[in-house]
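Computed from the coordinates by the stated procedures, all read-outs in this text should not be read as laboratory data. Just so you know, these numbers come straight off a predicted model, no measurement behind them. Cβ atoms are built from the backbone, for glycine too; each structure is taken alone.
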Structure I
């Protein structure tokens, strides 16, 4: 079974967010319009840049499944619970927290970069303080083994990564 990035190019159609006592799903387009945000970049809770500051540059590595461009506005959401994707059969968005999240703007985007071609300077200001290539591979695998459970480690790594450089704005108060 192959993984098709094009079918998932726009990301999940809905955002599943924490809403006590039960999570709710809201169309991504509604959230984009409400907050003036084009992208919702999902960050594992343990990697979230809580202590960052406005106007700093920061780098995020992820699988190349988005259709983003320089200048896009973004929100860094916290993943509370992983989602799951089985191509052609099932898709459950991750459970996200929108509480006190960072907003920002993309200043550089590179798609499907093979691991061996990642410039060393990309590791200077990463979300989650990823220091080198080996640590990056382990983080990518730990993020996507659950959500893309039909893929093996070698297949996940074969896609390379997207590299998103951004400038943080303000915290979004939801």
Structure II
């Protein structure tokens, strides 16, 4: 265990949902299937923002398993249940070919007429497509991340342009 990093240097990719077996293994649920490639060669991770060394990790048909250095019994593993699971942000950069909507959290949002709507507050994972939770002054908007609704992004100025859904 090491001290907490700055939050901008880590990236949450899942959570610990249970223990596995008697030797301290933890079951992990990933937020997106595309994070499996990051998980394969992981050497360190952050559980609730505290850094841990990873002894080994593996994938199974039902999810991911991780073994932390120094956690050798189920009793030692139980306290980690429901912890967030994060990695160094640099590992996410290896997914450059993947579309990462999480990078948009905090971005300003404009409609197609360049009128400010608010900010991306969170991402909802539905399985079919991600949904942006946009916080506006008087309401929250839910906008699917599809080519129909997300018209443009500007990463240098940290904003996206959307087509406001008719139901909003």
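A compact table of results
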{"quantity": "With Cα extents along the principal axes in Å derived as 40, 39, 26, matching label from I, II", "calculated": "I"}
{"quantity": "Structure responsible for 4.2, with distance in nm of label points 7 Å out along Cα→Cβ at positions 19 and 131 calculated and labels I, II on offer", "calculated": "I"}
{"quantity": "Structures I, II, by relative contact order in percent (Cα under 8 Å, 6 or more apart): label with the highest value", "calculated": "I"}
{"quantity": "Comparison of I, II - label where mean count of other Cβ atoms within 10 Å over residues 51-58 is highest", "calculated": "II"}
{"quantity": "Read-out helix-only ellipticity at 222 nm (-39500 (n - 2.57) for each DSSP H run of 4 or more, over all residues; to 500), computed value -1000, structure in I, II", "calculated": "II"}
{"quantity": "Which of I, II leads on distance in nm of label points 7 Å out along Cα→Cβ at positions 83 and 147, largest value", "calculated": "II"}
